[in-house]
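Structures given as structure tokens follow.
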Structure 1
């Protein structure tokens, strides 16, 4: 259960875990909680609500399973809350509680299934999220769940298109090997041959070193041609490719938002990850804030334990199971990202996705140290992914050295399906609406 270690009095109290030989627990030596603790809490929860998303015709009815051995669910207390998540301009992470709703406790016998019936108010769709809390007979919270309401598409419209009235002229410039989109406040450069983002310059001195992307983390992309043209609210650069990548379409809006549309189709087969990457120097990162699951990182076969909210994390280089046990780990794969703000020494930039199920990978890290090699990492420094790898076991032998031998959740991602996604970037602080 705990990472065991020896307090080295000869090293001023350093907890020596003998590198990879001792840290086998889901808690640190002083019961520091890592992500696996919260995953196990959800996996072994005696109250199970398995709905991943609220349907369009949701009327407040949630299927619930009672995995208690002796306790009827009518001995538990259920409450719901309607919340609004703090937006990127807010100083704080988290959310605002707007309305609290009492839920009648259903009579569901041990081992049986039933329903929670939430008396939703008429205006419930005007809020960002629905939270449900379950408290056991001992008065302690068993688990809580949060579902988005019309996110992230609704949020994207508010963040990006809600600010379009602020107008600037967008100019196009063809300069040697670069294509430049320029407004009065910024100039964004793209490689004429590859279509990749190369440089961002702002008159205020902000130059986030995001670049050399997007590149596919799996599959080939051969540039074929490009075209450019103005639109009423901005200017477009569109690049066509042969191979897995079909196209990249950049559009700089008059209000400073940069839109990226891309489409790819990997050949049939298995892939540890699927999506795109950019370069961003790890030495320049200060922290990130995001709306999505958190605060802990995930793997394909360990998605449990997180919760939807606005989270903030400052940079650390923690490796699970070793000092200083500063959890949550900053680096890794993070799930269901609606937006993520990157704070760097050159300034901030914001990335927003209108489609669900986006994973973001942050930098290089060892998911598992020890004799079994850790899963490979995508190219680049930060990635926007449609599929992530599973994690294997430690000191495993035989079939267990391959994650696909650990069950269906540990299988690799399957190719052969068209993937299309849009990302919006804003470099600096977005203007007020």
Structure 2
């Protein structure tokens, strides 16, 4: 039944799912219309000008554009680490396992989710490379696989990323002087990412999601497309100068990278650095350099990852404009207050989860969404007596939950695998339904 549901949703998505950039434009138009309706209902004047100011302000917001650069760094540093020789050898070894249609999808989902809990950029790229390599090996050996299901499984890491070590909201509230510090203080990761609630939800999803993709395997295989010649990891041949040899030397890059990781960790222990998004980017930058070895190989890997970030760079400002319109028109306040009005202390985490998931369909940026919605959630939670750490994590799960329906973050994966968003969204839609039910139950039992 689960396999039939996934196949049916995929057929529907194939007919109606637009390109992600078209979706971003469509969402912009929808939110402009809703914003105009909301402003008219509140009796506001100069509705058109208010919407224009909101959109341009969000589109060109310096803090949000800085956040976009942080997210691009997460992607390219994760890509550089994922494409390093040690990781590629591990991916190749896993891809040779003969697990059948369902087993292969479960393996890809587990690896993607596990990597995403460490670093969402790593999970996005490792999952895609593993799924593509499974397809290559199966095609070469004449084995049956379901390639779109592998793509959906590779994207499933985005269901757990916000409860992992690169989760935007938990890392932001762990910073001194964050936007709500005057209200709730600094909330350390021991209360959010390392809490029993997060261990139960994120740990449970690491088991549930792979099992779900195993159960969704259809009886009819869909082979991988023909691939170009295998990628080569050979360095570009440089002139035999001392500088060129230094650039290619695996020892130089390895030593600098390892030293950078050690210095960053020591500075964290000495309280010179905070465990936040910038720290995560710093560590993964040097970890990728260490794993790649040579500086020239690392630069090439970053350049390749930057190409994958191109579509994200183009779409981010559109979503920031959507965010600006929702804020200027009062839509965010209206939506959030609607959830709060029907919540109690016991049900508030569930409504915060649902509210974050709903808003994420319009603004698929965890950090940007948290910057606007977080203050509101903290205020409502405080009135109801809810632990602010629980509020942070309920929001985080909601933001990650509907990523499975929003193809924005799938763009690099789709490019690597040669798939379209409509090829995978039916299967990720089933995973979205299952995750929503699981998280809602755990929140009800543990908060």
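Work out the source of 14 here, i.e. which of 1, 2 gives that when relative contact order in percent (Cα under 8 Å, 6 or more apart) is computed. Working through the options, I get structure 1. Using the calculated result -1000 for helix-only ellipticity at 222 nm (-39500 (n - 2.57) for each DSSP H run of 4 or more, over all residues; to 500), pick out the matching structure from 1, 2. Only structure 1 yields this read-out. Can you spot which of 1, 2 the value 148 was calculated from, given it is volume of the Cα convex hull per residue in Å³? Value 148 for volume of the Cα convex hull per residue in Å³ corresponds to 2 out of 1, 2. Distance in nm of label points 7 Å out along Cα→Cβ at positions 40 and 104 computed as 3.8: which structure among 1, 2? Label of the source structure: 1.
Computed from the coordinates by the stated procedures, all read-outs in this text should not be read as laboratory data. Bear in mind that the values here come from a model prediction, so they are computed numbers and not experimental data. Cβ atoms are built from the backbone, for glycine too; each structure is taken alone.
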